[in-house]
Structures are given as C-alpha cells and as structure tokens.
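Q: Some structures are shown below for you to check.
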Structure P
C-alpha cells in the first residue's frame, strides 16, 4: 500500500483550534463534521463511517476527538497490523497525543512530531519506543531491514537486557554492547541465523534496457548475476529505472516487482544529458531511441549528479543492466512513474457497498476523472484532488482523457458507477488501447501506462440482493440501448433469452427518446413464460431515494421505468413470496428434486 497523506479529523468547535494547529504543522488536510465545525477542507455527515473509509483507503487518521470514537470506527475492519495505517487520537485541548494503531508504521514518529508542534505530551506505549527510544522494524528513511520477521525477537532480547553489537554504520545512535545479538549495516548480502538484524542502505539504482518483449526470466537472471558479482544485496536497490519508451516492458516491470521497489522512467532528452558520464556510450542506441545509453544513463540520472557507476553496462542477448551508487541513501525518487490508470467501480455510490480496494485506489490517485455525479458520490474522499468532470454521452472523451493524463506519468482514477466491466467504461478503455493510432486510438505514451480494474457492486447484483435471490439459477443481462448495438441484434438476444428461460436483467431499459424496446421485450417474453412471472423494478439502488416495485410480467408498464431503473424479469420458475419485511423474489435451483432423490 502506498504511503498516503494523513487526514486530520475534527468533530467539534471546541477541538477546532487544535485541529487547525495540527493540520498546519503537518501541512495536511482537515476534515470536519458537518454542522459542528466551521472551517475545513472537506465535511462529512457521519464520523464513524468517514474515519472507517479513510482507514480502509490507507490514510493515516489523526482524530481530534475521543479515542473511543476512532476505536469504534476502525474495529470492524482491523486485519493486518503490518499494512494498516496509523490512527492517532488527540483530545480537544491538545494536551496529549495518543497513537492507537500503526506504532511501527509511522504512528509513533508522527505522534512525536505532533506533540512537539503542540508542545504537549506524546503518549507512546510501544515497548521499544518507551524503553529504548527506537523501533527496530522501522529503520531511518533510505534504509531497508533485510529480515523483518526477526525484529520482534530482537526487540524482546533488547528489552530483556541484551546490548547488541553494532557492526557497520551506527544508524541507531546506540552504544555497542557485548551481544550476542548484532545490529548490522551492510551493502553486501548477509545471511543470519542468530536472531541478529541486518539493514541495507538503499543508495543503489538499477538501470535497465532491453529489446522489445524480452523474457522476464532473462532480465532477472542478468540482474541477479550482476548484483552477486558486485557484492551488492538486492535490498540495497532503491528503484529500477529506464527510458520512458520502455515503460511497458514486462521484464522491467517484473524486475521492479520482484525487488519490491518503484519503477521510474526518464525521457530521451534527460538521458542524453548523461552522455559525458557514460562508460559505454553507443551511437547505435542513439540512432534508435535518441540517447547514447539507456541502462547506464537512467541509473545515473536517478542516482543524481554526484553518483558513480559501480556496475557498468552488462548485457545478454536481449537485456542490459547497470548500477549507479548515490553518496547517501535515496529518499526522494527522480524521474517519473510509468503512469497508472485505475478503472474504479464504486457500485451505486453508497460507501458501504464500495470495496476497500476501490477506496484505496481513489485515495492514491492524483486526479479523478468521470461523470460529475459519480465523483460527487465519493464525498470527502475526493476532497483536495484534481477532478475532471465529463457529461453523459462523453464516454469516449472521458476514457481517452484519463489514458492520456496517465501517459504523462500521473496516477489517474476513472470513476465508474456499478461495475466498470459491465456495460461501462472498462471495455472502452481497452478498446482505445487496442485501436491503431489512425483509428482514433491513443498515443504511445498512453499505451504504456499501468491499467488496473477493481470490481464493484453492479446494478444487477444490487437489485438481486434487494429482491431476495432471483439469480439463484441461470441468468443473463441485456442492454436495451440501441445507441451502440443494432436494434436487430437486441431483438435476436431477447428471443434467445426468452426461449432459454433465463432470468433477465435489463440495463438501460428506457430513455427520453427510446420507449418501445422494453414493451417489445415484455411481449416477446410473454410468449415463453407465464403472465404472472414476477418482475422487479429497482430504481436508484443503494441511494436514499431507492425504490423497489414488483409487477406481474403482463402488467409491466414502460411509464413506470426510467434510466435509473434496473428491471429484473424472473424465469418461468421464479417465485414471489411475502414475508414480514416485504415481498421477496427467488429462483429455485432444483434442490427439492435433489432431496426427493430425482437427481443422480
């Protein structure tokens, strides 16, 4: 999970002065409770829901409120302390700062910073921080712990009185003891079996080049061999880097993934400026990509002007690599990312139906793109982000813009209602990527971006859940919009679904100008299933104005349906039962036959 910006939460006017002091000291946003806080960067109606949403998305939460509120908010979603963000509580008067969660993921450090700004008390309770003033699993910036699984045992040993031997650079400022445990800093790989800890300085940059379509295993073998010969541990690599034209090479992406580090790219002009420092400049490379070197030049560009090459370009048939060393551990990355487009499905809009993954991708994004209403449904989660609103009907422009902005190295989220892969923007994004440039495709830069999709609650799923279990047996979905699909094809599919006795979910059932296809669909279905087949009209699913209406198939009236309605038509086996909570629709799968022994 990426490190996201902390958010200060304020619930009352009495805590507002403290909240503003904290937000100003950290230069982070302040979110306030509607009607109870006068000034904030964003407002929210429900504290428990909002804190939970921020926590799930990965934001550190600093609450100027009672600690119990924060505990109740995040308790239902606690899962893994190794990945969960910090949660910090501060009373309204700012008299103390209490890290509740994430002590070893930055909460203790953040707590001390806040306490210093408020001139108050940091109520840190983590044993190592209290007794020793350090957390062994949270090394200084630019350093990486090689064996984090041993940190708990090592800290317990120190708390019991063991004074570790310091080998190498003393990054902790501790006096070296008699051991037997050791705290080691090293560039070369260290194999440990005695509970000691080894820390690697991330001052090395791995520059890569390759032929198009290079085998990832070939690249990985070259990298491992180069590191081994140079005596450099893989944990010393701060990032993988290359020319931007290689931003979509699977071999490079895979190498960065295996090393667990970012992948950064540079344009040819920037890399050409490194030519005087190259050990192996090449006119052939220049003629092909516009710079005299890729692996050496990108490594040096990323490591900075005072860097040196410690591994000159080495190559295999299809891959090259070089390693540059910066004078100090790298804490700020140069270059840019390859760009990322997240196709984010938010369901019908209500936060409780939105997945944690969707919330996280939204939180990580620099820019939100979508139909304005969908972005509005994100509420405070969208606060402070660049947003680009597009109207209904501008779907292709919307997707093209999102891809092109990601092609500039941005992290962009394309916000879609329901599930983006069902009658939505997902397919259009990939269609644009598949089109040739002369067929109104996108630029080469846009083609190289990282594209990810997250699932959402579709209208079909939402309607089915509200109805009961109408999709208990075979079903299909049919869009009744003839804007993109020929009317003849829609009628053909309607007849096939009717003859197959599928439960059917109708998307886009009507519009202001399109009013006849739903009536034709009803008449076609009546030729193959009973007049009293149950039909659900589900409008504005998951929103405060949600309505559910049941009708017999024969009584389905087009005038009761609008663009926000999903129509679920049962099969000949679907039934409607009445319970205390209201009507429920279901389609039996055949378990009664199994119980009666009719099935082998």
Structure Q
C-alpha cells in the first residue's frame, strides 16, 4: 500500500486555499510535539530513548524514499548514518569546528557517497545491488575500526559538541523533533512532485517509465542519494544527541534494523517509518521491565515482529490506510477539462520517420535484417507480418529499448539512433506495449500526468502542475475515461487499461505514436471503439505506426502498409496494393 498522498486533482475551492492552511493540522501537531520535547521533564533514560527514536526515524525516512518510492534495495543505510555521525564527532571534538558546519559537511559527504555508490552499482539491480550495498557497509565499518588516526578506532569519539542554542540534551531533543517534523513533511509530499512520480513509475515498471520520458538511471541515483542524505542528517543529529559514537553503532546489523523498522511500519510512508522505528525501539525496552517474563522479552519481541510482518504485509500504516479506505466515500468525478488538442511538430519534412538498413542480431539469429522504412507525416502506417517476423523487435529498436546492430533512425529530422528511450520520447516519440505496462500503484490520472510531463511537451511546458493535470484529464476524456480519473488502474478492465496507456502517450503530444498490437485481447465492441479512437487521433494530424494482427482494423485504418517476414521487408506501399501482393498473401494472409 502506498503512502497517503493528495490526489492530483483538486476542486476550484481547494486551489484557492494556501497549502500551509490545508496542512495546518500537521504543523499544529508538530508544534505540540516540539513544545512537549522542550518543556516536559524527562529523566536521562527516557531522553536517550526519545533521542534514538527521533534520529533513527530520520535515517529510516531515507529507506522510504529509496525502497518505498523507487523500489531499490539499500542495505547500507547505517554506513551513511555513520558518515554523518563521524563527521560531526570528529569535526566538533577533534578540530573544534562549528556544529552546523560539521552537520552540513557530514550530510553532503553522505550524499556524495550515496550518489557515487548509486552511479556505479544501480545498473545491476536485484540481489546484485543488495550484495554491493552490503559490501559498502562492511568497508565503511572496517574503516571506522582501523583508521585509528582519524576515527580513534574501537574506542570511538567522545565529547562531541552541540550548538550553543541547544546545549542541554532536552533542548537538543526539541530541535531533533522539529527536524523530524520538517523532513517528514518533505518526504510525505515527495510523491506528489515530478521526481516523486518518476520514482514511483520506476518502481512499478522501468520499461514504461523510460518510454514515458523518465531517465530511469538518474531517477534511481537521485533516490539513492536522497536516502544517503537523510541517513547522514540522522547520523549527525545522533552524534550531537549522545555526544559519543563508536564503530559498533553503525554496523551491518544496524542497517538490518533500519530496514526492519521501515518494513514494520510501512516502507512507502514516512508515517510508517516513525511507527516502525518507535515500536522497534520502545517495545524491547518496555518488555525488559516485565519481571514476570524474565529472559523471554526477546522471544516475545521477535514473535511480535513476525506476526506484524505476516498479517500486515504493507506494514502497520499500510494496514491502517487500507482500513480507512474501505470506509471512505468515493471521490466524485472532477469536472471535464477542455477537449484534447494534438499539435505535433511539422519541422522535419514530409517523412516523420526514416529508417535505413535497420538490423538486430541475437547471436546468429537475424531478428531484423536490413529493413528500410519511411512513415509519412499525418497518416496511419501499419507494420504487419506473421509471428516472429520481427515487428515488435523493430518497434523496440525504434523506441530505444533495443540497441541496433546496424542502421539509422531519423525521427522528425533528428538522428535518434544512439539515443536512450527517454531521450527519444523527449524528441517526440510516444509508445504503447502489446503487454500493457501501466504504473499499478497509481491512479489513471497519475499515470497520464507522467506522460504529460514528457520533456519537450510544449503544450504544458509553461503552465506548471495545473497545466499537466488539465492535459492529463483531457487525454483521459478523449479516450472515454474522464469520469474515472481518480481510480487506481488495477480497478479498470483490460480494455480500459489499454485506453489509459494510449491516453498516457497522447498526453505527451508526440510527433509519432507507436501502437504495439492495441487490439490484442479486446472484444468486438472494444475493437470498434479502438478504430473510432484511431480515426479521431489521425484527424488531428498525429502520425501513427501500428502493429496489429487484426486485418479488418489494419485495412480500414491504415493508408500505408509495410510487411515483414523472417526479419526482412517483403512489401511496402499503399494498403490495398500491399494486401493483394502475392508474397504477402503467401507469407501472411493465406491463399484461401
């Protein structure tokens, strides 16, 4: 279950209210928490527990970003936490540098370490990424132990300084609670930003994210760097709060504890991070004092964690969210936006796509072999052929998912042969997939907003978030789903999910739309609706390159057809002439 985020669509009344006023309850609660931390009298033991819970929560926020939002594994959060802590410890204790400068330096050092680690390893993914982060964690721990000249080795660093305004532990706790509230607010609203939506898209479907115009690699690195930054901030505050740090506080075991805290409370939400951190710190301390159960508190603690993970797979906060959602009334559909207008560029001549000598070899298999293709601007061009003829491989090369073995691809006058998928999208390419690829944790509107955010989309470039939302709503209305924009895509039928995918591509205002078997899996009435939709798209001047096995749809929609067989082009020309070509009849249509 994803974290609670504000729906992208808001009523006209809501838009006139300042965000600070709409979020006033959060700030009031945060102010009360800070005031309580500053004024209530706690003994040293309670202060230590609260200090640990507060600083750990900030580090766990980082896992909400990298794992909860972006879906990337990070088992080195304790290392980044330690970098921030040692920067404050060494800077204030050994060199008498100002606390704030040390905190900033430690946070930036953690950010840099996270970015470098991400840039060098995030192309691996999966369990390989987990292994690399574990190795990095172990290296940092060994440096802390063995670089005695810098870290003081196993003895650690003591007499760590605090800022003059917060010299007492209670005053410093109040400051840490304020920092927790501020950082939590930022992380809470990160999913509503362009970067946050990009992270969620990468988590849900990397291929679709790239084709929608998102730089997948940079998004992953940004998530990793933000996670490390939050770890460094938490570590720096931890060092100031306890005035002592040592290597055993930042071991691999601590990284596992951070991960458990995130999973326990709900990894996709900062609220869940706070809940999980508080429970993992407070429950064992509380169980220690149950004199009736001497020695069993660890067993009870472990059993509690197992039960929560088993019966609340989305964490405690995810379970609470799901329970609230069942009783919450459904939001009324938003008012209809303006009619969708497609304004594809017309700067590249009569041919919007020119492909020369395109080939893709998988070892000795020539999936596509020296294919030439020209798509005239403003029409519907069909690419057909029997199964295994190389049609989808061709589309994958056109959209940048496959690197070409040889050949040249020119889109609207720009050579895109060596461009990655997101740059081709920025150049004006839109695409759908044969197997529908949507962002399953998002609503229909959020899916289509990501398409509208395509770099180079001049129709929304100057209007900010309101223009993006309006564009996405218009695209959904254009395909007939304007009344269901705030529903999760998982609640839509297969045919309607296909329409959402088309709407996402249209929202980006491409110059060329690639449709990979859009009629696959549709019933007869849905195919009629699809045919009507293609007519309405073509009527606005958008060029379409379509792959489909439905010859009725191809015959009625396409003005030009290219036919592939065994990876080679066997026919190309006007639709009627190609469909009557003897080689096409023999290879694909059948002599009967």
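Q: Computing relative contact order in percent (Cα under 8 Å, 6 or more apart) gives 8 for which of P, Q? Show your work: numbers first, answer last.
A: Values: P: 8; Q: 17.
Working through the options, I get structure P.
Q: Same structure, new question: Can you tell which of P, Q yields 20, 42, 35, 2 when P(r) over Cα pairs in 10 Å bins from 0, in percent, for residues 230-285 alone is derived from it? All intermediate terms of the calculation are to be shown ahead of the outcome.
A: Numbers: P: 20, 42, 35, 2; Q: 22, 51, 26, 0.
Only structure P yields this read-out.
Q: With helix-only ellipticity at 222 nm (-39500 (n - 2.57) for each DSSP H run of 4 or more, over all residues; to 500) derived from the coordinates and found to be -8500, which of P, Q does the value describe? Numbers along the way, then the final one.
A: On the way: P: -8500; Q: -17000.
Of the options listed, only P reproduces it.
Q: Now for a separate question. Computing percent of Cα pairs over 17 Å apart, for residues 142-261 alone for each of P, Q, which one ends up highest?
A: Values: P: 61; Q: 69.
Evaluating percent of Cα pairs over 17 Å apart, for residues 142-261 alone on every structure, the highest lands on Q.
Q: Something else about it: Which one of P, Q has mean count of other Cβ atoms within 10 Å over residues 390-397, as calculated from the coordinates, equal to 12.9?
A: Working: P: 12.9; Q: 23.4.
Working through the options, I get structure P.
Q: Determine which structure produced the value 2.8 for distance in nm of label points 7 Å out along Cα→Cβ at positions 254 and 326, calculated from the coordinates; the candidates are P, Q.
A: Traced to structure P.
Q: On to the next question. Where does the value 86, 66, 58 come from, among P, Q, when Cα extents along the principal axes in Å is the thing being computed?
A: P
Q: Given that P(r) over Cα pairs in 10 Å bins from 0, in percent, for residues 310-397 alone, derived from a single structure, equals 13, 32, 20, 15, 16, 3, which label among P, Q identifies that structure? Write down the numbers at each step before the final one.
A: Values: P: 13, 32, 20, 15, 16, 3; Q: 12, 23, 15, 13, 23, 15, 0.
Label of the originating structure: P.
Read-outs: derived from the displayed coordinates by stated rules, not from any lab. Bear in mind that the values here come from a model prediction, so they are computed numbers and not experimental data. Cβ atoms are built from the backbone, for glycine too; each structure is taken alone.
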